[in-house]
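No value in this document is a laboratory result; all are computed from the given coordinates. Because the structure is a prediction, the values reported are computed rather than measured. Cβ atoms are built from the backbone, for glycine too; each structure is taken alone.
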Structure I
Amino acid sequence: MSLPGVEVRVADLDDVTHDAPLGEPGELMVRGPIVMLGCHSDPQATAETIGPDGWLHTGDIASTTDTGHFFIVDRRKGMIITGDYNVYPAEIERVVATHPAVAVVAVGSVPDPVKGELACAYVVLAPGAHATEDEVLAFTWQSLAAYKRPRLVRFVDDLPRTSTGKIMRRELIEQFQP
């Protein structure tokens, strides 16, 4: 549901001129008087963010229900494309976080010559807990489709965060790549 005078839709990820099917993830788009006019002194960024028809690309991946409610699934920039499949890090994180040895998890992508990208889980273990990469990977088998499962687990002491405590997924690869 949106504010009066504001249009909201979930666009197909491959073609934003079409709506995503009901209940399927797509990019959340907004149009109306609350949308910015553009990016200051940056016409290219404006063109990438606001379409000629006035629809603003929020960068959020969302789905909608038949009652008109929107649910944000993840961020488009964080989406991992493995083979021809879209994988949402937040979905993997929700599963891995339920492992009893895991204190905190963040999922990012790593390059793969065959599939393009693979999901990698960066795990901070709970104090005194122990787990192996194979144990964490096997833990995801019952809850995630094969293409959504992480292929790697890296155990780290801490995760990069913003000043407000939000995990910075984009920093994962730079900080933890060998």
Structure II
Amino acid sequence: MKPAAGAVAIAEMKEFAGFAAATQRYVRRSLDIGLDREDALQRWSRDVVEAASIRAQYRLYDRLPDIRATVPTESGLDRVDAFLGQLVTLSAFDLGQARLTSFSAYRFLYERLIGAQVRPWLPAAFCAAAAMPHLQPDMRRKLLQSISEAAATAQGWSTREPAFFPYWVEKVDSAAMH
């Protein structure tokens, strides 16, 4: 890792640390499912409602390989239909879980699920999903107000891949360490 990459990883860790605990948990769970890292049902399910949500997330996240393979270039409007429709559907599910409560949390997750090449498309997918009627009006307002003008109107996006991928860490009994 180059020194700049280390600084980037630390900045990404700080951003993640700034998210609410429920958001951090959902991001780690989603990465376990989307990157096929862990059995998310076993790791994250606390009750039957959460188990059902995880099963639904597995079914929807089956689209990720297609989404990754069809990310258009910024000017690739000829490929937008298949790509953006799937991305908005996936985004609407994730926002509907009420754990990603801002554009920054959404962007953080989706950069890792899909890759840096998706960045130009995230504001459009987020706004479309955040405006959907399945979300409560207060949630829609909060989500849509969370995207800054700078994020919505960026002239360009970084092509640097994310450096930090949060992962489940077992709690350590500090008394046992002494």
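General remarks:
- Given 1.9 for distance in nm of label points 7 Å out along Cα→Cβ at positions 121 and 145, calculated: source structure among I, II: I
- Which entry (I, II) yields the derived value -0.39, -0.48, -1.18, -1.30 for log10 I(q)/I(0) by the Debye sum over Cα atoms at q = 0.09, 0.10, 0.18, 0.20 Å⁻¹: I
- Looking across I, II, the calculation of helix-only ellipticity at 222 nm (-39500 (n - 2.57) for each DSSP H run of 4 or more, over all residues; to 500) that yields -4500 traces back to I.
- Calculating distance in nm of label points 7 Å out along Cα→Cβ at positions 57 and 81 for structures I, II picks out II as the one with the greatest value.
- Which entry (I, II) yields the derived value 26 for relative contact order in percent (Cα under 8 Å, 6 or more apart): II
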